[in-house]
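Asker: The structures considered in this document are given below.
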Structure 1
Amino acid sequence: MCIEQFKKVYFLGIGGIGMSSIAQYLHKQGIEIFGYDATKTPLSEKLENEGIHIHYQPDPTLIPDDIDVFIYTPAIPADFPEWGKIKRQNKPILKRIECLAKLIEEFPTVAIAGTHGKTTVTGLISHTLHAAEIPIVGFIGGILKNYESNLIYAPQPQWAVVEADEYDRSFLHLTPTISIVNAIEADHLDIYGNEDALFEAFSAFIEKTKPQGKVLVSTDVRLSKLSSQKQIETYGIDRGLWQAKNISPQDHHMLFDVYLDGKPYLHVDFPFPGLHQVKNCLAAISALHAIGISTEKIKEGLESFPGIKRRFEIIYQNNKLTYIDDYAHHPTEIKALIEALRIAFPAKTIKGIFQPHLYSRTRDLADDFAASLDLLDIPLITDIYPAREKPLPGISPQFLLNKMTNPRRAYLPYEQIPDEIANSEDIVVTIGAGNADLLTPTIIEKIKKNES
């Protein structure tokens, strides 16, 4: 099936970060794109401004009768009202990852997997290749700042760069030339059941790497739990084939030296704080080296990296308050975020507003969430973002608060977030993969009103 030969494609859940990049890519091929999403967002408005047709209420009559292929996200429930008409049309119906795999199968591909860091590493590699004038298509799981897009595209790409999502084993549809495993920790246990099954899936992903390809794995990953016949190159801080040494935080930057097999390779001045960012850089460096990019171009790319929205994104700053938004939604990510905040803003009081993402994740990782959130000076928990899930009995913000020990912990209703931030001082960070970012315009308006 060659999707690029179709004339009309319909997306169920077109506004999602993974779906929207595919929609944009196909639109650039001259295909007419239609789609549904539950919520109008800046990203969906961008798609509409580019000429993509989107509706926001389920309505089968708005689905054209001559669609060639339907693409859907697993977040769409089985009882969604449009499924009936879609299935009656007897046209191909593909999951997002199935579509993506077909689009990139002709290109050599870098696929970035891992429970943390996928989006940043994908963005780092895509940006550096683009800056080095290598024609690529990069499907990024976040909006790359300065590009204001989750798609980097050049005609006649020489490489594809994609996130390899472990949710529902999606990444097993890919056959990468270069596979990266940046982290493996308990997550998506609603799918896998236990950590052993998660490692089995990552092992299978590694085995999908093409012959003569390259597998790059963080030293943080327990290699003994991976069963693979592939040759693995490792990267890490003071460990692995690729190593970061002499790490020196300066302001919001991380300065460090990179060594390859014990020999100096390059020095990096990376413009974002945190040891997790150093590890992300190592993942990108090892892949870019494998592609054949020079050390000079790698250094230029990393040091000019503009960042990704909702990843340590400073939204607003004045002489009283710094308001930051971050997508961290796993305990390890939250801990790394707080460590980065301590580096960037030493001696400042850090207030974090956490929006838990998924009832099942909140339940399964509650103790770890509590330990990470207790590291904040003032931890506030807002309402759980359900995403694709129904509520679970007993799982609520209070359930998480009861696990915590920080004496300043408290519940904050979602609708009170703007007033809480506008009346705060020092550092306030909204944390989570939910929809707290939709409050940003209101928050900024209230902060400015307090300034006047």
Structure 2
Amino acid sequence: MLCAFFVLLSLLSYLSYTSSTHGKSRWFWFTTSLFMFILALMSKPMAVTFPVVILLLDFYPLKRLSRNTTKKLSVMLEKIPFFVLSIIFSVLAIITQKTGGAIRNLEELYFIARLLNALKAVVFYMIKMIWPVQLVPLYRLPRVINPLDLHYLLSGGVILGITGMCVWMMRRKKPLWLTAWLYYVVTLLPVIGIVQVGLHSAADRFTYLPSLSFALLFGLSVAWIWNRISVSRHEMVFRGLILFSTFIVIFILGYLTIKQIKIWENSKTMWGSVIKAFPEMVPEAYYGLGLFYYEGGRLDEAISEFEHSIALSPNYAPAHYNLGNTYVRKGMLDKAISEFKRAIALGSDTADVHNNLGGCYGQEGRLDEAISEFKQAIDINPNFVDACVNLGLTYYKKGELDKAIYEYKKAISINANNARAHYNLAVVYYDKKYYQRAIKHCKRAVDLGYSVRKEFLDLLKPYRDYKKDIR
């Protein structure tokens, strides 16, 4: 929505630029358009097609490209700053998404499959604009894309038919249709799936800008009909019917909007709507529902949803990982260890997984295995404070106090406000009879809100009136 807001402001500024005749005024509106375009790109990279959009407007209705060669060259050159910004932000967006692991490579989804999904998406969005029912937060990519599937064949036929009709209208000197169609396709290109990001085949929010061309055509059609009626003998009756029909459409769309808003009340209603629309087809929906129950402490229901997700997609690593976390909270450590190992085997080789697996080993007394996992977590993320603290605690349990001190100090160097690290370090210092150091870190832990055991405070009391000092 923010991106669309700035795109429209940039477009209005560009139109003011093209209609202005004064030099300073033209420069002001051109600069404003460029600045608003930058803000649009910073909101969402989907705005990268804007330079092509204003070129389309130069073609029609502005007709700036129908002038002499020198003028055409000038019109093209003025777009260079826009295209440069588009290229920069496109590259940044691809790098960011790839770093986050969101972009699917060609081995996961081959190019023909992406092209077929793109063809289907073009028609899918048109249908949803005309008939906006069963809108859901996630339209998942099908597991198998068959080029001979009727959906893809029909989509290709519809696109060819519309393109042919627009070209025919262009030859009849009616370029509006081709401009509107090209605007729709061009603005969809960044999110159409050629560069596949995530697991979705489409998303309703992607139509905010592309839908403007259909809204324009619909408005022009209503205006044309309204004007044609003015020459009819039954003008008032027909206009009354148009107004009544418009009211009915607005009422229906308003009702559907209110109904759709309820889907977004919380994660349960959101993922529940996906499951209702596509039962047994979207493992991510059951996974999301499982997270909702997990965060609410409804562990048995969370386990059921995670298991359902795994049943639909046995290699879905996040479901295994969070099923393991749920088992930890229920005290079922053997099952938790099994799930964490499975998540790692499936490629979820993250610091969190190793840290949680190490925690399970530590609770079972398998200290050497716990140390190995905590070290792997730190190797993956050297600034992982919890893993450093857990490694220090494991060394403490093994009686290796100097190693424990080293890890606690490392955790404090990363985050000086980690109360658990300060308290655990105080315990080690007490055992080594470094009482003043123990007092210092214990006091720091209390200042940070850590709940220090009363017995520990009592042990320190002979060396300093510690509780009075805290007050």
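Each reported figure results from applying straightforward, stated rules to the coordinates on display, with no laboratory input. Because the structure is a prediction, the values reported are computed rather than measured. Cβ atoms are built from the backbone, for glycine too; each structure is taken alone.
Asker: Once FRET efficiency 1/(1 + (r/R0)^6) of positions 41 and 265 (r between Cβ atoms, R0 = 41 Å, to 0.05) is calculated for all of 1, 2, which comes out largest?
Answerer: 2
Asker: Out of 1, 2, choose the structure whose coordinates give helix-only ellipticity at 222 nm (-39500 (n - 2.57) for each DSSP H run of 4 or more, over all residues; to 500) equal to -23000 when calculated.
Answerer: Value -23000 for helix-only ellipticity at 222 nm (-39500 (n - 2.57) for each DSSP H run of 4 or more, over all residues; to 500) corresponds to 2 out of 1, 2.
Asker: Let me ask another. With distance in nm of label points 7 Å out along Cα→Cβ at positions 169 and 217 as the yardstick, tell me which of 1, 2 scores highest.
Answerer: Going through 1, 2 one by one, distance in nm of label points 7 Å out along Cα→Cβ at positions 169 and 217 is largest in 1.
Asker: If mean count of other Cβ atoms within 10 Å over residues 17-24 computes to 11.9, which of 1, 2 did it come from?
Answerer: 2
Asker: Could you figure out which one of 1, 2 the value 1.41 for Cα Rg over 2.2 N^0.38 Å, for residues 145-272 alone was computed from?
Answerer: 2
Asker: Give the label, chosen from 1, 2, of the structure having the highest value of distance in nm of label points 7 Å out along Cα→Cβ at positions 33 and 417.
Answerer: Sorting by distance in nm of label points 7 Å out along Cα→Cβ at positions 33 and 417 in descending order puts 2 first.
Asker: For the read-out relative contact order in percent (Cα under 8 Å, 6 or more apart), a value of 11 was computed from one structure; give its label from 1, 2.
Answerer: Value 11 for relative contact order in percent (Cα under 8 Å, 6 or more apart) corresponds to 1 out of 1, 2.
Asker: Consider the structures 1, 2: one of them gives -0.25, -0.35, -1.29, -1.49 for log10 I(q)/I(0) by the Debye sum over Cα atoms at q = 0.06, 0.07, 0.13, 0.14 Å⁻¹ as calculated from the coordinates. Say which.
Answerer: 1
Asker: A further question follows. Of the structures 1, 2, report the one carrying the highest value of distance in nm of label points 7 Å out along Cα→Cβ at positions 249 and 377.
Answerer: That would be structure 2.
Asker: While we're here: Mean projected area of the Cα convex hull in nm², for residues 57-304 alone was computed and gave 15.4; which structure, 1, 2, did it come from?
Answerer: 1
Asker: When distance in nm of label points 7 Å out along Cα→Cβ at positions 25 and 433 is calculated, the result is 9.0; to which of the structures 1, 2 does this value belong?
Answerer: 2
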